[in-house]
Structures are given as C-alpha cells and as structure tokens.
Structure I
C-alpha cells in the first residue's frame, strides 16, 4: 500500500461495504448471542438490515466523494434502522460521517475524532445507557483511537490496535452486565460492531470482496430495505392465477375473497371484471389460495414461484399496475381530506392482536415484533399515511421504541407522541385509556400511568441450554418471561403459564387477559382460562385469540 497514512472516500467506501458484508455473514451467529434463549434473537438481523440500507445507497454511488459518501451512509442507515442495536449503529455511523463529510482525506487524528463524534451521537439517542453493551465497545474503541492518533505512524498498526482494544472490551462485557455473565455470552450488539470493524479492516487492506450484492440497481443480495423485503422474508411463494368465473363476482364476494387472501399472505393484487379475476399473492400456503379460488370457477395461467426467483408474467404486472394506480388514487383522495385532530399507529403481530387494535380505533398497523423489528422508515411511512394533526405511536416492544422516537424526531409537519409501550397488552391498555375530550398532554399522562399497572408474561420455548435469573434452562424447556426477567421454567407449558401468572398476580390485580398464539389450540387456552378463574376468583379472566407466532401465550395482569 503506497499511502498508509491517510484514506480517501474511495477507500472509506470500500471499508464500509466490507464491514457491512462481514456483519451480514455473521448475523445468525450474532443472533444466537441473545441473552434469553428464545427463538427470536434478532440483534444480528437488526444490525444487518440497518447497515444494508446504507450499503445499498453507497453501492449506487460509483465514484463517491467524501460528502456524498457521508450522506449515503448517514441517510441510508438512519432510515433503515431497526431495533435498539440498529438504531445505535445508525447513530454511530451518523456521528462519524458528520465529522468527516467536509474532508478530502482522513488521517488517524481525523478518524479518531469521527469515532468520538459517533459515540457522542449514539449516547444521546439512548435514554438510559448501560455498561457492557455496544455503546461500551464503541466508546472504548474511540478512546483508544484518540490515545493512539497523535503518535500513529501508519493506519495499519493504528487500526489493528484499536480493533484489539475493542475485542478486549467485548470480552469484558459479561463482567459489566451480570445478565450476560449468567447466560455465558458476550454482548451481541458489541459483537456485531466488532464484525463491522473486522470487515472494514479487510477492506482497508484491499482484500478481494465481492461488492455486487450492493449494486442498488440489482438490489442487495441479502435484503432489500423496502416493503417488498418484508413480504419476501415472511412469505415464501409468489402465487398467481386467473379465475375464469362461473358467474360475475359481486363487490361483497370480491371483498371477502380479498380478506381471505390477506389472512394467508401479503402483496395482494385482485382485479375482477365480469368474466375473469386476476390474482397475485405472496403466501406460505399457495394450495389454500388455489382451493378457495376453485369455488368461483376454473383456473388459468397458474404460476407458483419461489420468492428468490425474479420472474413476473405480463398479465400480473398489468394487474399490479392497475392495483397500484388504484391505491395511489385512494391515498391522494385521503390526503386531500382535511386532517383529523388525532390518529393512532400501533405495532402488532398476529391476526387476532391486529383485529383488537382495529376495533379499538387504531388507524394504521405495522406488522412486527421481536422477529422483525419495524425500521424508522417503516414508522415514517406509517406517519405519512395517517392524515391527522397529532399521532400517537404504540411501539409495543422495548426494541422498537428508539426507532419510533427517531421517526418522531424526523417528522416536522405533525405532532408525534411516542407512548413507550413495551408489550402488546400495554399498547391495548394505552389505546383504551385515550379520552377524546382530553388534550394531548392529558392523554399522554393518562396512558403512561395506565401502562405502569400492566404486567406481561410471555410463554415460549428455549433454544439452548443456559442459566439466567438463577434458573437452569435446557433446550426445549418452556419459559415464562416477564417484564424484568424469567418468571417460570418447566417442561409443561400449561404449568409454566400458571406459574408465570402466579408471579404476576397480587392483591390489587383485577383483570387477567390471555392471548393465545398461532401454535396453541383454542381448547387448551380455554382450559388455562378456566384454571385461572378457579385460582383467582377475584379477577376477571379474558380469553382472546392473539394469533402471534413463537409465543404460545401472552398474558397480562392489571
């Protein structure tokens, strides 16, 4: 390497893309570092989707200068940020790029200052920073960079020393956070950041890295950060066909058929005339869509593709175009109406949960949760679609609150109130607490007070052996996870559910709400409800079909 004392925009771009690729390659391993051994560890996924949003922007630049590179990294990661770890990573990148955007070349002193600025920006985004997290690793790496910068003779040695110190800091995170030590893991977010560092160093050395996946025209091979990606992740088959109708389809039948398709999947296109219906749906159950369609007539032009195969028939493209134009027209008509005073946005997961929020008057629902945290961009899109002066957002997951706050800060034309609900039952209680006659401040205060009285327990299974909260947990065990830790562990999920409730109920408890998941039979849920009614005669027990994945039961006590 001819110049080992400075880097320019071309080298920094190469380093960033290599860091992103290395993080993507390690994401599943990072997911497994989740403290709770639940089947929804998502730190690696969140950080990867965040950095890939920026990588797509960088990959489309061609020959960037420092200013355009900084803008691409900052804007892409900010809008693509998912989960706490993703938001923090976006803020580290945002602060770094703000510091370097007006430079032509960066030496060790410039890089150290930018790392410091990144840490400062990230700490401001977190309400109560904890030691032993990604923030600690980033801060210590920046501090080492500042310490070495003045006397650094070359960037190679400088980078090696900074990364080595970051590795030492990461290894110490279990000593800083007891929950990590008990689980026998290092901090997953810190590990993710370290993988970015390792990849960036490879890029600095000029190692051969395949960057084609970041070609924005083709889209990143790992994930496209847009609404389509969500569908690709959740639903495996692109199903298309034409129904040759036995008789014209009424508007009511068309509406019911569309609702049925929505229960199966996503990206619904349904265009009907007197003789045919054109259908397009992304689903994991194409057979069910076809069986329902056969009740209306014979099928033609049937096609079921794996979602990885990019291939569309002209007929379906025409139908999608028609549906898009119709949707755009509806959005224009909605936007043309005078804004209402108050609107509501909620994150939800599971058909039953979503129906409850709709019945309570929520205007826009974002599908997401532990397995797939909505991004800041998803929040901004939702805000844009709710035509109201004041909008309340219920994140319903502690890992989504930061993304919601970030969207609030990026919105200038509406008043956004983020109610920091950590669970779906808290979101339901907050929505019920809204009183139209009260002003924004009064309603916010009422909601905050109401959710303080909601305790939530979630029943799922362990994906590995570990020890946490003084409880031995083995792979396959049932766990009851409360607001602040593990409440119960056992082999029988009914018994674990009962013990979880027992840990939450006290003398002031009045209502026990049960939301049973997609993998729980209604009969079993009814048996649990009956047992709880007998055990707690002073409490009202409510049973609801939540339809949520992964968690057999979500149970709240108020």
Structure II
C-alpha cells in the first residue's frame, strides 16, 4: 500500500477529468475499500456490531470482552496504536482533554459577572462592556476551524500545546488589562486559542475508543463543556463580592496553567494511521512542539488538503442540517447564561452571592444529564442492534431527542413566565434546570450522530458543531436583554421555545431521510482520520 495516503489527491471527484471512466471507478472503489477498512462503516448499511451478523460468524475478528461485539475500528497489533493503550492511559488523556475543554466557556462566562464592576470602573454601560463577551464567544467557534486544519496537517499534540500556551498567556492579559480596549483584545485572542480541545475533542475520542464505547466518552467530555459556562459565573459571583474584578480572571489564568502543565506532562499524540507503518515517535519534547510530526507530515494531509477537508465535511447534507439545528437550539443557553445577572438582580433583588448560588442549578442539571445519558444512549443502541440482526445506523443516536427536546421547549417557556410574572426564584431555577438538562442530552445525541456518520472526519465534525454552538450564542448575546426589554420576557422566551420546537423538525428529517442523504452524498473518502 502507498506509504503516502493523501485521500484527496486520488479522490475520484478530482480525477473525473482524466477521460477514463474505468480509472475513476477503480479509484473510487480503492478508496471506498480503504475507508471501510479503517472505520468499518458503510453508508448503505451502517455498522455491523455483532460478529454473528458477518459471513462465517466473524471468524478472525477482534471482539470485545462480551465475546460477540466487534471492535470498531479493528485495532492493529502495535502497542503504539491508541486503541491498544491501557484503560488508565486512555482515560488520563480523556480527562486532560475534558479539563482543557472546560476552560474556554468557563473563562468566557466569567465575564458575565465581572461586566458590572467593569462598567463602573470604565464608565460604560454593562451592555457596552458585554461586547467583549460577544467577541470572545465568536472566536471560540472560529478558532476551532483552524484547530482541525492544523491538526490534520501536524497532528493533535503540538496544536494543543501551542494553542494552550497562547491561551494561558492571553488569560493573564485579561486579568491584567487596565482599559476596556486592552481587555477586549485579550478576550478575543483568548477565545481563539483556548477553544483548542473544546473544538477538537471528538478527534481524541475517535482516536482512542471503540465504537461501542464512544457515546459514553462523549457524554463525559460534553458534561465538562456544557457545565463550564455555569461554573465560571458561579465562582466569579462569590469572588467579586469581596474582591476586585481581576481576581476571577487570575483564577482562570491559574486553571490554564494547570491544564497546560497536564498537557506538557501527560497528554499523548493520538493520531495513528493503521494503513501504514508507524513513523518514528521522537522525543517527548519533539512530539510536544511538533518537530517529530513535522518530519512525518508527508504521511498525513498536505496543507491544502487539510483546508479542503473542512469545507467538504460542511457540505455533507446531514452535517449542514445538524449544525443548523444546533445554532437554533443552543443559542439560548449562551444568551441566558451571559445575561442572567441582568434579569435576576433587579427582579429578586439579588446580590453577587445570590447570583452565584443561582448557578448551582445548571451545574446540577448537567450532572444529572451525564448520569442519565450514561445509560440512555447505550440502551437505545442495544435495543436497535438486538432487533436489526446486529446492524446499527447512526440515526439511532437522534432518538434520545424525543426525551430531551420537550424539556428544552417547556423550560424556555416557563423561564419567560417566571421573569414576566415574578414567580419565586426557586421556580425559575427549576425551569432553567429543565432547559440545561435537555440540552445536555441533545448535545451528546447530536455529536454522537455526526461522528458515527463520518468517523474519518472527527475533527471537522467537532469543529463545525462547536462553531454552530458558539455562533448562535454570539448572535443572541447582543440581543437577549434588548429583545426582552422591547417585547417582554414572556413573548421573547416563548419565541425562543417556538424556534426550538420548529428546529426539531430538522431532526425528524434526519430520522426519516438521514440515511438516504448519506448514501446520496457519498462518502468523504478521507484515507486519514
């Protein structure tokens, strides 16, 4: 097999002009076979999970400990293969990726509390200071696209190392800023660099874990991501009650130092191409800084190929529809979070401490969502596999939303009622919890579906979902307070709930025609993950 597996260089779509239909068909078959061998996924029939469903009962296939579940992908015999790593090594990497994925939204949402003392110090309105928040949120999504392009070219580890180093430096800049202009510049840059593992988290999960394990691991990683924007304001509210506003950002800086230290000490390069002999690993320092990966860059994508990958993934109909759905549903989570203090402070006469206590609600909701999701996704998968002769389709992941989306819609409607009617703050707390719980389940469901649909594009899938999540939050952060002031919270939050309910129609489309759309659009033919 060619030791330089550039998928797109031999893509049939690019060879269509060579005048040879037979050559084009042969190239398509070759890369289709290679992709299926790498990922064991067929657009037409999904995954074959139970070995008994294979010809000859799956003789020779490597199985899970239960004796019948096929390991997907099939691991190599090399101990360097991340699929062969020990449980401890895999979960150390998962913990580091989850912790560093926690940091971006934690730092971003910290500004939702500090904007009040900042507005006093800089003689600005809270809405004007909130521009730095919106800029930070937008860059959390935009930076992720660059993360996956560089990861496809250099590998995972050096991109995390350099981005997190810059994120740590800009976190210190945020804390030390003495003017709004300086603070806003630091926030924008920090958003761009800090998003590295949040945007690319699915790459690491895809690299290390088998198909039957991924939903649970995504559930763990997503709980850090979804919980982070609530813990940031929770701690910042207590800190700003007695300390100046830079203190929460110095805490954020300290957490970045911790995350960066864990990356330097323990994070591993998880990129591994099973179709070629493994290149020399190099020293620990060489792998961290990217020198070792640079020496073997010819075994991955060229830089133009890495750029084209991101576009080709977004043009797949099921990815485009999924991102559209995520924009329309997750936006309100960011909007509520970044403006909550402006609603509850005058309504309930809350001080910083009471606002801080209020943020315990979504933290508990995310924890409950993680616990429920831990068994829900596996239960749905087992039920489908058991009734479909060992086969599994990615669309099954979306069935969890029949449970989560009603909670999302009801939660938003009732939040608006609570604010409009002055209901007790405990009622507001419960309603907010319903929405957050529902979005936790929804996030894991959507992420698992997109990853299962295009496993070779784990980074690109992760980045576009992250961009969709933050794009909606960026837009609504500007308008949430103004909208509620103009139309009232009952109507504005009711409209948000209606948008979520309407967006669920996109999921129904994917459940009914998702497989047909995947078959019609064809595989990506990426020979490298």
Structure III
C-alpha cells in the first residue's frame, strides 16, 4: 500500500511539473494561465469523439443520404469523406502542436500570416470560428430536440410537434447541456469517459440487435453496399452522390473545436494533435459498425422519406426491431449520444467564445472574458469556468433558434453554415502556411515532413473548398421555397456583418492576439513541453 501511495504521489508530482511547463509555454505564446489543466490524452480524445458523435451525426441527417441515393451513398460516402478528412486532421494537428492555445485557428492565422495582413486575417478567421461554433452547437442541440420528438412519435405516431413545441423541447436540451457544463465543470473529463463507453457499447448493442431482429427482412451485400437510386433528389447520378455526402461531412465538421480546450490539457503539445489525428480512424470504424447493420436491414426507403417531420430514425428502428419497445431502446442509445455531444460541443464553444473575448474581439469583451470559480457543493470541484462566455454562447443559440418559428428551411441552413464556417476557419491557417512554403512548420512537435506535408496540406484545403460548394447546393431539385438551401445566403450575411463590424469598431480596438515583444518568429516553435513518459519519469525519480 505504501509503495502504491509513493507511486501515486510521484505521478502527481510529475503531472504538476508537466502543467507548470505547459503554463510557461502558454506564457510564451502571450497568455496567462487562467483555466485548470484537468484533461489527459484519454479525456481529450474521448471529448473529440463525443463532439464527433458518429452514430448521432450519421443518424440524425440520414434522410439526406437516402435522398442522395441510398445505401451505396451512405456507406461509400462515409469511407470517402473519412479518407479526405484525414489530411485536414493531420494539418490541424501539426499547427496545433506548435501553437497550443484556446484561441485556436485565428491565433494560428495571426502567427503565420505576414505582418501586413495578420490582423485582418485573424479577425476574419475569428468570426468564421465564432459563427461556426455557435451554429454547429445549435445544430446539435436542436437536432437532439428533433430526435426527442422522433422518440415520442414511436409511441404516439398521431402526434406531430408544432414549431413552438419543438422550440420548447430545444430549450430544454440547450439548458440541460449548459447546466451540466457549468455546474459540473470539474466532472466533465469523467463525463467524456462515460460518453466514450456509452458510444462504444451502444454501437455494439445496435449491431447485435438490428442484425438479430431484422423484422422487415435482410438485404444482400449487393443491396447494402451497392444500391443506388438518385431519383428522390432529382439531380444527375454523379451530383446526387455528392449531395448524399452531407451527413458524414457534418459528422466530421467540428474536429478542430477541440483546440479550444488546449489550456485545460496537461500536455497539449503532445496530446492535442494526437487526439485530433486519432479521432478520424476511430470515428471511421465506429461509423462502419454502426452503418452496416442498418443498411443490411433497411426498411423501405420511400416509407422512411414520407415520415412526418422529416426525421425517420424512430420509425426506422421500430420497423427493424419489430416493436415499439425495441425501436425505443435503440433510439435511446442514439439520443444519449446526442446529449453527450451537446454537452461537449457547448463546452468547447464556450471556450472559443471566451478566448476571442480575451483578445478584445467581441463587444463587452471585459465581461465575457471573465473566468469564474463555482463551488456548488462539497462533491463538486472548484474548477474555473468561463461562465459569462458560456451564457453568451447559449443565448446566441437561443436567439438563432427562434428563426425556426418563422422558417424551418432557413433554420436548416445553419447546419450548412456551421460546416462552411468551421471548414473555412480550419483551411485558412493551413493555406497561409502552404503559400509560405511551410517554413513555420519545420520545427512543429507534430511534423508532417516537407514533401508529404505539402501534399497533405493541399489535399486538406481542396477538400474544404469542395465542402463549401457542396453545402451551398439544395438537396433536391426542382427547388422550392421549402427545399431551398439558404446556407450560402446566411454564410455571406454573417461575413458582411463581421466586415461591417470591423470597419465600424474592430479596426480601432482589435490588435490581434498578444505577442511578447521579446519573441522572435523562431522562438514560437517550442512554446510548450515535449512529450513526457510519465512512467519513465516516476521510475527515474524513485531511483
């Protein structure tokens, strides 16, 4: 027992030294440590997977995959998008390893761009990031609310939720996510582990249950992996396939949001890039095990597309399981993943909002950049939380959700806007690094190599450009008022608002992220600690 106690104490000492070095590295990047480092590699990896929420991300918008062509689009689209997202993840990991700060992509743009363009590039990227994190959080919380409606309809198919009822359910999901994120902030790393276990075990349960029951029959491999019918979309076969890529693209859209947690990670230089990189193959395998049983037991596609409200998940699982209780049980797994995702993504959005406020880029920045330490009970840990930024992020989601009351078509555009804004914010620093010959990445602690890095970066930028075009297109033609894709309109609208705000106020107050005046460009490379083997460190200290 004494030996175990000594080992634990040595581990704690070693971890404290790692945190001190990481805090010193953050200071070299221009910031003081205000948050508490509570997350190791498993926690930050599991949080990344929680934000990705593969089963939820693929299930919630599954109707788009069915419209785009059916099983072939759903499965092979998942494979294709996973392959093309990997270069983006590696590119973000390389930059994140060198500049591990919660400021994220807009900070990276500032450090990588020329002195003449860095402030404007940072401002544009920062607002792309803000709009992206707010709207993607909104899409998750509102999507989870719609999923809850679908679950109720399993037992009450005659009930069709009104827009007001859906909005009120959305508020319940939103406030629950915010409440857990604020009141139990110190327990969020544990919640990330629970989320990973729920997702893993839930995916296995779905695999076994759907494969065993198959109440509406089983399909051949030729159907499950090769059936393609573009007629519901009205597009030509080739473009209809790309339209069906929206669910997997949406699933991977927020992989870079984890950078906002950098100042709460023990060894961000080592852990953050690996969490981003490993999330893609792990997420891909999760998606394969989730999709295959669905595609091999898929009910009639026309029946699923005719479900009132446009959310066929509840009906689909009920038909496959052959009973309302069985369908509800499978639905509950997806709903749980959606709630875990809502909690994690709202948490990351609050950190991004706090970081941008800290750099005086948001109105009333002094208020929204404050960090508060809450002590709710003796069992809750007093871990600092950006309370005001959390409230701001939640309020913006609440207000944007009101648009659904006027037009569901316009509101649905926020899903596309989230992907477009986040994708553009990720691609900007990668593109700037690319046009500068990747000189700044030579000494990154997570290097991609000169020639290989160029190919990976270029692939990432081209893929994001394609994503932006893809999410600007309507899912079906001919286009009607209800099927119109307003994503490009909303995207440009937010861009104009941020540009006008810059001309009116931003250019007078925003000076970009802080940079120590004593620092030279070469000094930025090792602003945080290198990888540390805790067991080796403890063994050395004991000797």
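Which of I, II, III yields -22500 for helix-only ellipticity at 222 nm (-39500 (n - 2.57) for each DSSP H run of 4 or more, over all residues; to 500), as computed?
Label of the originating structure: III.
Can you tell which of I, II, III yields 3.4 when distance in nm of label points 7 Å out along Cα→Cβ at positions 121 and 489 is derived from it?
Traced to structure III.
Between I, II, III, which one scores greatest on relative contact order in percent (Cα under 8 Å, 6 or more apart)?
Top value of relative contact order in percent (Cα under 8 Å, 6 or more apart), among I, II, III, belongs to structure III.
Read the figures in this text as sums done on the coordinates, not as results from a lab. Keep in mind that what you see is a predicted model, and the values were worked out from it rather than measured. Cβ atoms are built from the backbone, for glycine too; each structure is taken alone.
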